[in-house]
Structure I
Amino acid sequence: MNSSLRSDANTIIERSIQAVLPDEAVRRALSGRKFSGRVLLVAAGKAAWQMASAAAAQLGDGLSAGVVVTKYDHVKGDIPHCTCYEAGHPVPDENSFAATQAALDLVKDAGEGDTVLFLLSGGGSALFEKPLVSGEELQNITGQLLACGADIVEMNTLRKRLSAVKGGRFAQLCAPAKVFAVVLSDILGDPLDMIASGPACPDSSTCAQALAVVEKYHLTLSDAAMECLKQETPKQLDNVETQITGSVRQLCAAAAQVCRQLGYEPVILTDQLCCQAKEAGSFLASIAKTHARPEHPMAFIAGGETVVQLTGKGRGGRNQELALAAAEGIAGMDNAAVFSVGSDGTDGPTDAAGGYVDGSTRAALLAAGLTVHGVLAENDAYHALQKTDGLIVTGPTGTNVNDVALALVR
């Protein structure tokens, strides 16, 4: 392994994620804002604890009460006036349902002069949920969507219709109280109604689009679930004000700045990456080969969210799979590396944030009796990268603004 390239990769990851943490953004959103009645905080998503902690510090005793629901192992301590819950992601579980009910109990008596401060980040679709079908069926449908390679917009088009809180329905339940939503975007283009399935945003998707997703991927739904897909969601809300803060575009810009500080010339290829993870990895490897002997170090940056189509029963995530798929293309290059990370610090159902490969990775896999093609067919990038010291482990970061992948060439 090229230790110098790996060191640069670690520095880029650490500093670029640090630049998009939501603390300052939440403080800016609340700065100078006056609330007349009670302030009830509801925070949901992978960055919920970080956002709620910043809000509680800003509001002090002006915060009446709050409910925070985030992913397992993402609560970093107590927050004044708030009760924190941890729940299932990417598949909702009973703790998701219980935490959401606690949030609904909190806001059910909110009056016209009160404000619900709604702090939302990616992952909220699973964590903030009151299903209109059985929990078991919702988990099954979510599993089907993850396995078939549906993108996040397609997934949320279905999930918001199977929920009592998504697609603007949470804001309806808060009325007559006002909802002030601060949203950390994890979806390309920042479509408000799709981030965490838009609990406080009018829904732009239609029943016809939801039914088309079922047909496209040959999903299996009960008659009750199919009836839910035919019930239209709110198209207008007059009690909501929203601020978007943070996005993958900012993450790419932060990565570019760190690369420049390290002596690389950064090139942002896209902040709208949306394809199969292994295709993105192969593409970045091709770029590295095209610039195999640059006059000065180059860094090619791609932000977005790829998908994985499950063909095996291994362990991994989209960022690990992207990185591993690049190993074949840059094999033998002593001056190139490709790595990809999820800004939230988790990648799929693993403890890794992503993966790193360089010109020595393929040979190391072969020495262990593995091939890149075989590992990808089994979707087992985690164990393969573990053998090559290619796992990137950051722990929960407190933010969630999609993924960033880089090809470094010296």
Structure II
Amino acid sequence: MSACGIYLSGAILIVLALSARASLADDRHDCEKLKGEASLRACSAVIEAGTHDAGTLAIAYLNRGLEYFDKGHYDQAINDYSASIDLAPMNADVYNNRGNAYQAKRDYGRAISDFDMALHLNPRHALAYNNRGIAYANRGEFDRAILSYDGAIAIDPAYAGAYNNRGYAYARKGAYDRAVDDFGTAIALDPGNAPAYRNRARVYQNLGRYDLAVADYRQALDIRPSESAAQGLKVSEALLAAKTKEIEEGAEAETATFRQMPNTDLTGPMIGKIAAGNLDQCEKACGKDQACNAYSFNMWNSVCFLKAEATLRFLDPSTVSGLKGETYPPPISNAMMAMLRFRNKAFPGDPVRASLQNRFEDCEASCEASEACIAFSFIKASSMCQIFEQAEEYVSDEGVDSGAKRQVVN
């Protein structure tokens, strides 16, 4: 009986050992091959087992970092990428991935450092060149961004995303012809590239090529519906209709025509400042003055600024600007974006979207993340977040806190 018992005990130990080895092998396989929660759990099991070599652990930390990044848990992703780098410091891909996580946190300095390291380890890392270009563009350093995109394209001439990103940088510099060329190349390489169609449409709209802008916005919406493309199409169609009507009537307007730009202020030499009750009065004042080629009308204070020329445009929720005739649009400012806060104030009018948010800060973040949002109001009692495309002058209301986007220009 004793011998039999000893034999069974040994067999159980062998089975348990084999089962443990099989479990470890399964975790490693699932960590490397699966996605989502299954991969995250398996990678955690590999890391916590304490029996794997450095190479296996480096891959487990990398894969778990990827899963955390996909969930938006950027700090946890950075911690795991850092652990993977400690175990395998020559892997350029991990530096590139950690750079993406820093970029998602808007820590562009650290992101650029990681992309630089990825390129040091692998000078032909096209993704790292492209991602570094995005970081430079986010800092408003468009010349450096363009050089980085050049590097990505030199390595991979079929890299549609890099052409689209370089086109965006050219557009922000006001180099519209180069921007159109790059967006066209991106579309030729990837006909399903909705952002490239949308970006080219914006440039065409700035150039007054409204028919081409409408066509590109419609193509972008067919590929992938988006709020920004829908709003862009709406504006371009209205501008095209106005231009078409003028042509069909076969006569020049009795007064000067203007290209209006909502939520926009202009820098440039000022020739006059007048009180104006509304936008129409401001526009007529500029139209009657031969020296005036642009205006900025502050809706909140009913003040009209007449300008000899427009040298730069920037986002301002209180202002509508106009350019006379075929005046060429000036470059867009690369100044930092700020969220202005107005406590106990409310924006009147009908919002384009409303949703429940836990806090004022969540409502503010929702506006900041939306290209169509220029201002918001957070109703304290109901936790309702209202999103506005244009901001009329705010009114006092102790039950509401509000905010608006504005570029900070000295």
Structure III
Amino acid sequence: MEPMDQRTLLVNQATAFVAVIYAYFMSRLRVAQATRPQITYGPLSAMDEERQANLNKIYNCNDVECISMLRMRRAPFFNLCNLFRDRNLLRDTIHSSIEEQVAMFLHVVGHNQRFKVIHQTFRRSMETICRYFREVLYATGELRQEMIRPPSLETASKIRTSPRWYPYFKDCIGAIDGTHVHARVPTKISAAFRGRKHYPTQNVLAAVDFDLKFTYVLAGWEGSAHDALILADALERDDGLRVPPGKFYLVDAGYACRPGFLPPYRATRYHLKEYGGRNYPTNARELFNLRHSSLRVTVERAFGALKNRFRILDNKPFHPYKTQVQLVLACCILHNWILDHGQDEVFPDESTWEPNCNTSSHLDGTDVVDNVAWGNKRDEMANLMWTNRGNSHV
């Protein structure tokens, strides 16, 4: 027999042997399956029905419940979900809708809940919650360019319609300030994140217009960094803060008086509370500071609304620091999105807002150098206010 024929014969024999063995084991398997007691499972849709009923109570019930659970009304919530869907930033899956994915994310940032708690509320695995959290965080960040936009160059209606501020602040386009947000960082670098607070924070610089919308946000700086240093960094960045010629922001006394930035007079009474009783401004500088304070309080109200709505910014977070920085930006984006649909009770009313009196307005100014020209401009504004004050004390 030829060698080639021998090899063919061996291959055929091996193939036949494997086929016999396979048939044998398959027959044994069928016998075992036929004799094994059958396990009866409950309906797989039971948990899904429970989960859907829970979701309906959260965002299909009413605005009060929706604000309580998701920190926004139903209209902005569903519009946000539809935006993510239309732009393919998020996708519905066979197991979870975009509405559920966004609801889980909002529940985390709105109440600073750990994934273990969300696991119990939404009946989802930890891996599923973590995955959707990252996806919604990324999708929200993709809206930054259109939601955090530079302010309008037109005089704000709040200024234009008030003789207290017009025409003195007609070129003002907003207010700038820094706020401290809780941070979780490794122990070896925690000292750099402790500034005015006794706990680690990140110092967030933000610009706000007079509609309480954020027009610029820079997050990630250590809590010990001075506001003026962070502002300098914001101005040097390629995509950083820009002030149009002739326009300016209101800032506190920790910043220098320079083109584009107008602080109050230092070592001069600033907030109305500092006057007490029936005392009123007695000179041009005090009147300027008081009106400056009443207008700059806008940025404090915006920060107050942001932290009041998203409790993750006012409590110790449970996420890596890089994620913490991204969460600050995401919350500012969502803040502006909500404002596009109107204010709600989370926003502090201006008439009841208590300003932050821990201001640096009493600094002696040795750590900042004012621009002479802008210092003179501030003097002109103050003197004009004093001359035109009439019977008004404020």
*One of I, II, III was used to calculate Cα Rg over 2.2 N^0.38 Å, giving 1.30; which?*
II
*asked:* As an exercise: helix-only ellipticity at 222 nm (-39500 (n - 2.57) for each DSSP H run of 4 or more, over all residues; to 500), calculated from one structure in I, II, III, equals -11500. Which structure is it?
replied: I
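Every number here is computed from the coordinates shown, using simple stated rules; none is lab data. Computed from a prediction, not measured in an experiment: that's the story for all the values here.
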